[in-house]
Structure P
Amino acid sequence: MNWIWFAIGSAFFAGLTAILGKLGVEGLNSNLATFIRTVVILFVVITIISIRNEWQLPQHIAAKPVIFLVLSGVATGLSWLLYYRALQLAPASWVAPIDKLSVVIAIVLGVTLLGEPLSIKLLVGAGLVFSGVLVLAL
């Protein structure tokens, strides 16, 4: 159950990101704001890797995982650019819930592309998230 603490921490910081991001894009181009955020993230990750002495690469790195990490990076970059532009145009309390449709999208893609098991619990949870987004967005 260690993973759950990381997930809760991720959710907390994602929520904080919305508020800080909203404050950060006021009077600043949203693309430049995304760049500044990305540079900060780069330095934070470099610091963590350095402190933990995790710079060792494996002897052989397969191409497939690297390709998927690159594609994930592209998806993240596009998500951030769109998110910051949305924050610039609307209140964080409107943008953040719609952004959480990513939960439903991840469930659908996990089931369809990764073959993850579909359960009633998963369907109900996705439905509740989707319903919550509709309530907050309309």
Structure Q
Amino acid sequence: MAMNNPYAAYQQNSVATASPGEVTLMLYNGCLKFIKQASQAIENNNIEEKNTNIQKVQKIITELMVTLNMDLDISKNMIVMYDYINHRLTESNVKNDRSILTEVEGLVEEFRDTWKQVIQINRQQQHGQGGQA
């Protein structure tokens, strides 16, 4: 079945073999993709598409909330931010407000960029420890 759609097979394999950190990065990128699509849908006055894409973003944000390790102080801050984002997404959906989506997009981009740096630092530390005396 996967052979019929090589791209779908590649995507599925990418997620299956990704580290938890890479999956989180994929989720942030998915959020950004769906935010852009929702914003475009508002511009095109396509209410159904806007609603569908905002709901996709909300599902991703909810997944990020559920997977937080609440034993860490940073997670307590992140859950507040994710809750705020979900609230703003609902507001944008009800009001058809692209400026709110722009605000949310900026927050998600910051999270994504920070997460990308964390992954890079971890990789450098893992590879650096093995090669140094």
Structure R
Amino acid sequence: MSGYRPVLDAHHETITIDANDDVVRARQLVRTLAQRCKLSLVDQTKLVTAASELARNTLVHGGGGVMRTGLVREDDRVGVTAVFEDNGPGIPDVELALTDGWTSGGGLGLGLSGARRLVDAFSLDTEAGRGTQVAVTKWAR
């Protein structure tokens, strides 16, 4: 869907998302990185909220998967990237899934479109029967 492909540094961390506790751990790790990156409190909250929604999607809709996260640098700026991957059924109707207000239920009610609005960069790579990868980045200002 998007040409954006973040490159995590060699020190990124990976969390397996197979249970509700893993969603909590993913959220906590993203918050720690956002603080380390010196994101504002508002931007920390936006990124953590998006990561929480995407981790829950990975678990519920993808049947589990992984989150890879870490600090990223581009030119003279630094940010936090989180990449969520699963081998689930994929998203058959990407346009619908990215429609504001659409949710399949069970999450924070943000859906993918809400997560996309909360971050500075967003990419979605999915295909029915092939799984899904969503990458988000929030840049320090």
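General observations
- Entry that produces -29500 once helix-only ellipticity at 222 nm (-39500 (n - 2.57) for each DSSP H run of 4 or more, over all residues; to 500) is calculated, selected from P, Q, R: Q
- Origin of the derived value -0.74 (log10 I(q)/I(0) by the Debye sum over Cα atoms at q = 0.14 Å⁻¹; candidates P, Q, R): Q
Here, each number is a calculation from the coordinates, and none is a lab measurement. What you see is a predicted model, and the numbers here were worked out from it, not measured in a lab.
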